[in-house]
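The following blocks contain the structures, represented as structure tokens.
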Structure 1
Amino acid sequence: MAYVRKAFKHASRDKQLLMIFLPCLLFYIIFRYGPLYGLIIAFKDYNVFQGILGSEWVGFKHFIKFFDSREFLQLFRNTFLLGFLSLVFSFPFPILLAILLNEVRSVKFKKSIQTASYLPTFLSVVIISSMMIDFLSPTQGLINKGLMLFGFESKYFLIDSGWFRPIYVLSEIWTNTGYEAILYLAAIAGINPTIYEAARVDGAGRFRMMWNVTIPGILPTVLIMFILKTGSMIRVGYEKVLLLYNPMTYNVADVFSTFVYRKGLLESNYSYGAAVGMFEAVIAMVMLLFAHLISKRLGGRGLW
């Protein structure tokens, strides 16, 4: 009862903050937790006329079918590699950009770089993908025009399976670096200035202060972002993959989410698609917990 009274006391004290938080809470209840009820169809042969509860219960039939299919290993490999390469190559860029911007003394130059790097955040995935397709066009694309200028032949990058993963990773770096750098700049701004002053008095140069003050100061933020990135690594966003891939690159580009889209929506195999999507979500949760444990062991910090 003491905990209940304490909770009501805090709620009464912070009611204005709770009212601000209410729309966010409602969003998650309606659009995130509410649809979890539909996961039941992963264990049923769902029929739209019989409904979720009226459809026949089949247990793990769809999961077993997926694990036995020839697509399973290919999808797992493609999803893991795209997520892993995106994490390895795109994760350090915002940190590096934030640290370098913190060292820039020209305010105008600093704001110009921040604005230019942040602009892709305002563009939708469709626009970003369309720009990538235009840049890589074999006839009018800027990349191929540059290659032909130096005497090379034009290349249709988007139908070459060997180029899909580099293109996807580069687009992730371009899209996310500016936004994530702001988070690290905010963390840098929270470092006590007296620490820099003490380091300067001790004779530390700018590089030494960056290495011994700035990086340790933003390490908690880096660890939290690393955990969140690792948790979403397996959940490769299907929108960009769906817009960039084609049958010629299915062998390296087809991931769990695009497979769910094709099977669940295009082929109306709802139960099978739900089973694959649920498996993807479970793997993502396991990776999130694993990253949390590793972070707690190495840095003493985690999500909780």
Structure 2
Amino acid sequence: MSQKPVFLVTGSDLAPQALALLGDYEVVYAGKTPTEEGIVALCKQHDPVAIIVRYSKVGAAAMDAAPSLKVISKHGSGTDTIDKVAAAARGIPVVAAVGANAAAVAEQALALLLACAKSVVGLNERMHAGHWDKATHKSVELEGRTVGVIGLGAIGQRFARMADAMGMRVLGFDPYAKDLPSYITTVDLDTLWREADAISLHCPLTPDNARLISAQTLAACKPGVIIVNTARGGLIDEDALLEAIRSGRVASAGLDSFAIEPMTAPHPFHGEPRIVLSPHIGGVTADAYVKMGVAAAQNALAVLNR
């Protein structure tokens, strides 16, 4: 046991700026690919007062293995990997670095939307293969088109602002959002499915919205809709999306998160020319790494210092 109280980080590193805030604590790392069992073992060994959650899940077993645990702090905004019911039952606050990665994720969503609309990946591959498709290719112009933004927290609002700046009409759905800017028109989901030319997901994953994008909701969408997901993979029924892509009902999809991560190989999405993939790196920039680490440390310390 350490002389200093312990912060357990479910990852292999933390930004130096965040570590500088934790001088009164010993910081223990769970490694690059921690498992739930490994986290439980480290909790038993070190009895941390705080856990900063980067990767893997933190459930009731980990909480019970750390009787000194006072706070669980997410290195990011999405807390679906933390058993919040178990934490609440044990009086352990769960805090998140809301907004720390908003710019990074919103930019990734815009990049995926543009990659889909402009066929960036496919044209790049054709050019490298020696083709010149100017006479046969037409991209989608986003100005004047309608984008539906589901989830209007810090990330969704930032994405909406960029879409508005490109001349897009922005429809938004979020039953909890208040005081929204004038360029977001709030609508119900039925209206959003019916009117959006592109849909971008920015909501947390909950039991109520799992597989929000399904065969049924895709059937209600405009033919040729573009789907972008930089939130959580569980929001999409992946089999239904693949079928809609292959039938042409969905023109293309830009995906940064998946039902199972890391993505299994081979995966049905592999080789699909109208699906653009990235490995859940929307929030992974040098700047966001520092912002999220500092916010996660500050949020945990704020609870410990109450």
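Give the label, chosen from 1, 2, of the structure having the highest value of Rg/Rh (Cα atoms, Kirkwood Rh).
Answer by largest value of Rg/Rh (Cα atoms, Kirkwood Rh): 1.
Identify which of structures 1, 2 gives the largest calculated value of mean count of other Cβ atoms within 10 Å over residues 99-106.
Once mean count of other Cβ atoms within 10 Å over residues 99-106 is worked out for each structure, 2 has the highest.
If relative contact order in percent (Cα under 8 Å, 6 or more apart) is computed to be 19, which of 1, 2 is the source?
2
Have a look at 1, 2 and say which one yields -21000 for helix-only ellipticity at 222 nm (-39500 (n - 2.57) for each DSSP H run of 4 or more, over all residues; to 500), as calculated.
1
Compare mean count of other Cβ atoms within 10 Å over residues 59-66 across structures 1, 2 and report the one with the greatest value.
For this comparison of mean count of other Cβ atoms within 10 Å over residues 59-66, the top structure is 2.
FYI, it's all coordinate maths here, none of it is from the lab. Just so it is clear, the structure is predicted and the values come from calculations on it, not from any experiment. Cβ atoms are built from the backbone, for glycine too; each structure is taken alone.
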